[in-house]
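Okay, got some structures for you below.
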Structure I
Amino acid sequence: MPLSPSAQKVQDALTALGFAYQVAEHEQTTRTSTEAAQAVGCEVGQIAKSLVFKGKQSGKAILVIASGANRVDEKKLRELAGEKVEKPDADFVRSRTGFVIGGVPPVGHAEPLETLIDEALMQYESIWAAAGTPNAVFKLTPADLAQMTGGRVVSIS
């Protein structure tokens, strides 16, 4: 079956970046870390959840890719971002990333994003990331996640 347009956009971005990972769409939702882990048969910690924050002063989008088992410490995030941050609305997320909440992938965004990667993801041999829709994911390595996003690996939880 062909991928939906948003999932295909992620597949195309992966290919353009030189990665052979394959996007898979599931019948069941992968919107939350728990749902995604159940769909692919992995630990919740192996889910690389993409969370978008907004810099309060700059208005810039900041992508945090966190382990599904962790909560983002907004105080640490504020220190890393150099400004206070807030959770933006769905329209902000879609305009900056090109994707809906629950399907934001690590690549293929509408604009370049400052990206921070939870160091807890680095302990796994493989992880799973969203792929453009609330039921699409792809499997990858933590090292490749850092390479494809240009993100900084940090303590964020």
Structure II
Amino acid sequence: MTDSDAIVQRLLEEKNRNHHLWVNQQLTMPRRSGAGGFSLLNPFGGYAGKDPEGAETVREDALALFESGGDSSVELLRAVVSDDMICLVMIERAMVRFKGRNELQPWVLRVTQVYQRDGDEWRSVHRHADPLIERQSLDSVLAMMGSQPVET
């Protein structure tokens, strides 16, 4: 196993732990800091920018929707590794009970997470997650966007 394989494996194990904690509303994360900021694009809409407070608000609002979870897993589809950056492309799966809902339901997201080297550590600097696992028709995508047909 190469050093980069070991780093990816460690990040993936951390991702699995955090994913399970997230869907069970038990994840507490340190505030992000640094000049580069953190961009967060979550399934409910998101924030991308340099203001750590904005990303925190988006994350806390999303976390508040979760009540409890069951089985969860993270499947690595691809890892791209350089000296200073790692990009993980994954599918996150879980059974989740959302607040105000009685039944557990599948929660499956495609996720891209980018890490940047910060000394000896790898710091998450970007996360994009959405439920578009299955192919979508143009009409379905336009409906999600709230698009109205334009008459010509």
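All of the numbers you see were taken from the coordinates with simple rules; none came from a lab. Because the structure is predicted, anything quoted here is derived from the model rather than measured. Cβ atoms are built from the backbone, for glycine too; each structure is taken alone.
Assign the value 28, calculated as relative contact order in percent (Cα under 8 Å, 6 or more apart), to the correct structure from I, II.
I
Of the structures labelled I, II, one was used to calculate Rg/Rh (Cα atoms, Kirkwood Rh), giving 1.00. Name it.
Of the options listed, only II reproduces it.
Looking at distance in nm of label points 7 Å out along Cα→Cβ at positions 41 and 129, point out which structure of I, II has the largest value.
Result for distance in nm of label points 7 Å out along Cα→Cβ at positions 41 and 129 over I, II: largest is I.
Compute distance in nm of label points 7 Å out along Cα→Cβ at positions 97 and 113 for each of I, II and report the one that scores greatest.
Top value of distance in nm of label points 7 Å out along Cα→Cβ at positions 97 and 113, among I, II, belongs to structure II.
When you work out FRET efficiency 1/(1 + (r/R0)^6) of positions 105 and 121 (r between Cβ atoms, R0 = 30 Å, to 0.05) for each of the structures I, II, which one comes out largest?
I
Assuming 3.8 is distance in nm of label points 7 Å out along Cα→Cβ at positions 57 and 81 as calculated from a single structure, say which of I, II it is.
Structure II accounts for this read-out.
Just checking, which of I, II has the largest value of distance in nm of label points 7 Å out along Cα→Cβ at positions 25 and 73?
I
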